[in-house]
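Novice: These are the structures in question, set out in turn.
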Structure 1
């Protein structure tokens with residue numbers, strides 16, 4: 001999960017999901033988004049529930065295998081002069 005710019009809150013929690021297109025076709029992603037948010041709402045505190053779900057290709061990783069969230073966030077914050 002990452003924070004992307006939000007006019008009201010400053011930053012909105014967003015889940016970035018890597019989906020295999022052979023398993024979930026393009027039309028099924030909206031239904032999957034709703035299910036994912038509902039699952040999070042049932043198991044997480046309200047402030048941790050993502051407001052949006054974005055779909056991505058493979059996530060950038062470092063040599064150890066950790067996801068480089070800085071690189072995942074960059075496209076969403078590129079137009080901002082002051083990232084949070």
Structure 2
């Protein structure tokens with residue numbers, strides 16, 4: 001899972017780890033040394049941050065930005081055909 005700095009909490013890392021995934025978020029306190037960072041997942045991210053995987057997030061954010069710009073903040077339909085129907 002990929003998220004922004006707002007999702008960097010030990011509780012979030014624990015929940016994602018229980019499912020068997022990895023939460024990739026930039027750590028909020030970058031200047032804190034590794035030995036003072038709590039949590040194995042957060043320490044792993046501090047030592048090796050997968051920049052290539054994290055920056056895939058920008059593509060997703062761009063797509064959602066275009067969708068919101070074209071159709072407003074809320075999209076109420078799942079199928080694209082139904083999203084295009086203008087009910088104003």
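Just so it is clear, none of the values below were taken in a lab; they were calculated from the coordinates. Predicted model, so just to flag it, every value in this text is computed and none were measured. Cβ atoms are built from the backbone, for glycine too; each structure is taken alone.
Novice: Comparing FRET efficiency 1/(1 + (r/R0)^6) of positions 6 and 70 (r between Cβ atoms, R0 = 25 Å, to 0.05) across structures 1, 2, which is largest? Write out the running numbers ahead of the final one.
Specialist: Details: 1: 0.85; 2: 0.45.
Comparing 1, 2 by FRET efficiency 1/(1 + (r/R0)^6) of positions 6 and 70 (r between Cβ atoms, R0 = 25 Å, to 0.05), the maximum is at 1.
Novice: helix-only ellipticity at 222 nm (-39500 (n - 2.57) for each DSSP H run of 4 or more, over all residues; to 500) computed as -9000: which structure among 1, 2?
Specialist: Details: 1: -9000; 2: -13000.
Working through the options, I get structure 1.
Novice: For relative contact order in percent (Cα under 8 Å, 6 or more apart), find whichever of 1, 2 sits highest and give me its label.
Specialist: Values: 1: 36; 2: 22.
If we compare relative contact order in percent (Cα under 8 Å, 6 or more apart) over 1, 2, the biggest value is for 1.
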